[in-house]
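Listed next: structures, encoded as structure tokens.
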Structure I
Amino acid sequence: MNNKGGNCACDCQNKDKFDLSKLDEFLDEVKDMQGSLIHILQKAQDIYGYLPREIIAYISDKTGCTQAKIYGIATFYTQFRLKPMGKNLIMLCQGTACHVSGSKDIEEAICKDLKISDGETTVDGLFTLNNVACLGCCSLAPVMMIRNKDGEETYGNLTEAKALEIINGFKMKMEQGA
């Protein structure tokens, strides 16, 4: 599968849709470092927002690691994403304090409203929902954080209605082009 000779024999025919210059620059920096694959994947995700299969194939070709090994690492560590994220990442805390304060009901309301499940992105690409173990805001339970290009904001003492009101506020901003 892997061809160390430089002619990619893998599925990277679509790699041209990605700017590889920043990744190539980083690959040159770490090419002689043992155990750099996780760092390479982190950098690729920083550049592209996730790990597209074309980029995994390209990394395989450039590093000599099999795609299977790269996928194994990318699926083992929860920090890596194989699908693009929405413009707004909703991180809903499911820690003990949030759980006993109703975070599962809030999750159900969000899922129903956005028509997605945990780990999924809305069809329009506006929202991704991720349940997280803890946001470290237990006194504000239940809590969610929304991260986007403008930063991140934490919302506490949530109810189902309050969570949906916040999300709908983001929807309205996006529709207005903000």
Structure II
Amino acid sequence: MPVMTKAEMEKFLSGPLIAKVATVRADGSPFLVPVWYEWDGEACYLVIRQRANWLKNIKNEPRVTVLLHNDRPPYQKVIIEGDARIVGGSLQDWVEIGKKMVKRYYGPKAGISYLKGSIDQPRFTVKVSPTKITTWVNPPASVIAKKPRLAWHPRYYSRASEWYKEHSRERRNKRPIRG
């Protein structure tokens, strides 16, 4: 299964990706929001504007899912399922995380300018402590061209399908699939 190593995941999460955070509304319906994030090797931090609607979702239901992915080959993704907890609401609680974020997303000059321009806007720091992390890296296109079955995790295959049978033969015989 093409999962990321810890080192690959850390490198991937250090990039300026946009996190998609799924929360649950009070009525039970899902809510998804794209946000900046900071990963410290153990937890995912979010800085949420005080007036953001999804802040109350976290207060009511702390279980969240954070998706980080790229939309170009090799199509990597990290899914963090966890519990979100508000860990601070003062400037001192979020400004250091905010500095890291703005530099990563806007660069040092524009980032600090953006931060200074919005510093008086109230925010909350939310820590997402992972309960489960799932990673995936699609093999390179050159590998997929020869072994297309490697693009899917075997658990998705219908065991009665030819696709699954070929995948099983390939794994058993360790031979490349032709055509």
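Read-outs throughout are calculated quantities, based only on the coordinates presented, and are distinct from any laboratory measurement. Please read these numbers as outputs of a predicted model, since none were measured by experiment. Cβ atoms are built from the backbone, for glycine too; each structure is taken alone.
Matching task: -13000 is the computed value of helix-only ellipticity at 222 nm (-39500 (n - 2.57) for each DSSP H run of 4 or more, over all residues; to 500). Pick the structure from I, II. Please report the intermediate quantities before stating the final value.
Values: I: -13000; II: -10000.
Of the structures listed, the value fits I.
State the single structure among I, II that was used to calculate mean count of other Cβ atoms within 10 Å over residues 33-40, giving 17.0. Provide the component values of the computation, followed by the final result.
Values: I: 13.0; II: 17.0.
It must be structure II, since only it matches.
Given that relative contact order in percent (Cα under 8 Å, 6 or more apart), derived from a single structure, equals 23, which label among I, II identifies that structure?
Working: I: 18; II: 23.
Answer by label: II.
Consider the structures I, II: one of them gives 17.1 for mean count of other Cβ atoms within 10 Å over residues 105-112 as calculated from the coordinates. Say which.
On the way: I: 17.1; II: 13.4.
The correct label is I.
For Rg/Rh (Cα atoms, Kirkwood Rh), for residues 73-152 alone, which of the structures I, II scores highest? Write down the numbers at each step before the final one.
Working: I: 0.97; II: 1.20.
Largest value of Rg/Rh (Cα atoms, Kirkwood Rh), for residues 73-152 alone: II.
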